[in-house]
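There are structures below to look over.
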Structure 1
Amino acid sequence: MSDFDRNAAAPWGATAARAGTLDIDQGLRAYMLGVYNHMTLGLAITGLVALGVNMLSVAADPSAAAAQMGSIALTSFGAAIYASPLRWLVMLAPVAFVLFFSFRIDRMSAASARTMFLAFSAIMGLSLSSILLVYTGTSVARAFFITAASFGALSLYGYTTKRDLSAFGSFLVMGLIGLVLASIVNLFVQSSLFQFGLSILSVLIFAGLTAWDTQTIKDMYYASDDYEVATKKSVNGALMLYLDFINIFTSMVQLTGQRND
């Protein structure tokens, strides 16, 4: 009889506890997988748009070029987005999208938030397409793979570490504000050496932010969230990591990229 009591009481309670933990872990894994899937899709759209815009912008026949950017012959489309006042709209549009998204996401549906993120990814691709004019395709690809490997390791650390990165994150945010202000100053100074230093600082800051943001996104998960809330959190988390990746990537291109002759 005592054997029956042990099997019917303690093991049942332990099984229930394990099942609850398993459900939470599976929910968290599904949530984080959604974050990474959204981010990966956004990066794919950005890359494809950047490549497509570059193909439409570069003239196959230099004699028929509408404009010249260094040694690159531009089509009329390329001249419009790279050599006219429209280039400022192309450069600043991603910033406007991020601000709009940040202020409106709470009032959006999950489907609208996802659509907005994908539209932002496309606009970012348009903005980043100029990289392929300035740097060789090989060096851009190299910078991408370096970024992907580094990002993966840093995000994995942020997901698995038991250390609270909140204080570290606050320090990084202050560094980010300083980086933005210094970048604005360099728009007027136009110092290549200063820009080199800013690129190094940018890699370090966004490398740290990748780990911190991953931990923050993980902590945003609640098993009781409904589909709408969970999806919007997933999209918002994808945007955070997407921006970390893009900033590391562009800084790596500036540091290691080989310019077109």
Structure 2
Amino acid sequence: MTTTPTPVTVTLLEKAAVDNGFDRELPQQGDWLGFASTQVPLRIWLATLGDTVYIAALSQPHVARALGQYGTPLASPLPPGAAAGRTVPDVPALHRLVRRAFQLSKILPDELLREFEKQTAALPRTTEAERLVVQRVGQDLFRDRLLEYWEGRCAITGLAVPDLLRASHIKRWADCATDAERLDAFNGLLLAAHLDAAFDAGYITVEDDGVVVVSKALDGKARGLLGLDRTWRIRGLQDEHHVYLSWHRRNLFKDRAECCG
């Protein structure tokens, strides 16, 4: 059961919300303090269990599922409007959880598409040059959001140098049937430039469990030079990634090679 917050606890919870993008206060529900944002659609409710456990309940199930290592799932009753909850052991962890939830709500499930439609609503699409301008808007948004989704790190190696990272579509832009596919954050991986090239050319692919698979077309020397002579696994894949990864394995991967390593 949640604990009635003291004035000090209320201040801590309010700071965790406001400092991480939730600038609108919602009516309190029992022991839960509610917050919304003028920037994202997610609503959150914060509370405590005793003196050492902090709880965040979230309104968007996609965001809750993508939080991964940020806290542990909450089994206790949630406030009305919440889809899921997570617990963390201290205030710094609560800040990280709320900040990550805010980032994900800018992307999932279809916020990127809505932002693209907003930015391109007045742009003409008659000529090829005009269509390329629209495409560039979408690709720039896609990169910005993938940088947020993968927290500025290559999904395979963990490299955290933005200038060396590429927003790699799993199902290529030109092969997508709709803008919803093109601008689905689950249709993308943030990769180091050399791995983006290898992925796009079909020399590597990814299994649903995250294991990176290397084509037999790359010999041992090439694997070593590319850093693919060891086992790599992508952490944090969601079920929504799987349909795109399946397409990549069927349509781009050069063969059904053995796992790298």
Structure 3
Amino acid sequence: MPRILLLLLLFVLTKPVSSQTKVNYGNNKAVGKYYTVRGINIYVEEYGTGKPLLLIHGNGGSIHSMGSIIPYFSEQYRVIAVDSRAQGKSTDPADSLSFDMMADDNAVLLNKLHIDTAYVIGWSDGGIVALSLAIRHPDKVIKLASTGANLWPDSTALLPSLWIGEQRYYDSLHSTKFTTAKEKNDWKIFMLDWLQPNIALSELHKINCPSLIISGDHDLINLEHTIKIYQNITKAYLWVVPNSGHTLP
């Protein structure tokens, strides 16, 4: 083998993998784009090719918080990672925020991308959005996976310690007059989980696509609540992951 080729081969084999594959998910200027969706700007990054797979992050998160699973799925799918409205790089100056609004955002975004149907993975609040998307826009979802989702915001759905913590936070700030846009936005995102979701078990009967309902075995969502979600979706499968919490993805 010529010396130059041997040196090149040694360089490739010994170069650290991290330097070849490291991607700043959620802040990747090479692929990041904004789409005007229902009057706001939604930030999106796409990776890979194949059938479309929509990734939806949790409360106050961003595409970055889904970065650990993007490389795996982008090997087989066209991964569409989204910053939900009022979170990450997606802006939303309005006072209100709801899971249904975010579900409708994703349906319109898929239309913008000329995608008729997609696979959907949602984590935490994103798992709720995934369920809402399948309820409100069933024609848009091929299959879904929802991990760490709840249907209503009380101590029967959330671990009591989490519920008490949220209640204390609400009590300490509910009369505060916020002075900056960020403070107002952070409060709006907190209030989303304090007042919502409000999904009746009967609404889950509208979900017709195969659905993988996931929970860590010590999740912040009560396992009994996750089981109720699973039991009320016709084509549902339940996966309780051992040695895992709410940050399962």
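Name the one structure among 1, 2, 3 that Rg and Dmax of the Cα atoms in Å of 20.8, 64 was derived from. Working through the options, I get structure 2. State the single structure among 1, 2, 3 that was used to calculate relative contact order in percent (Cα under 8 Å, 6 or more apart), giving 27. Source structure for this number: 1.
Could you tell me which structure in 1, 2, 3 was used to calculate semi-axes √(5λ) of the Cα gyration tensor in Å, for residues 65-184 alone as 32, 21, 16? Clearly, the read-out refers to 1.
FYI, it's all coordinate maths here, none of it is from the lab. Note that the structure is predicted; figures quoted are calculated from it, not measured.
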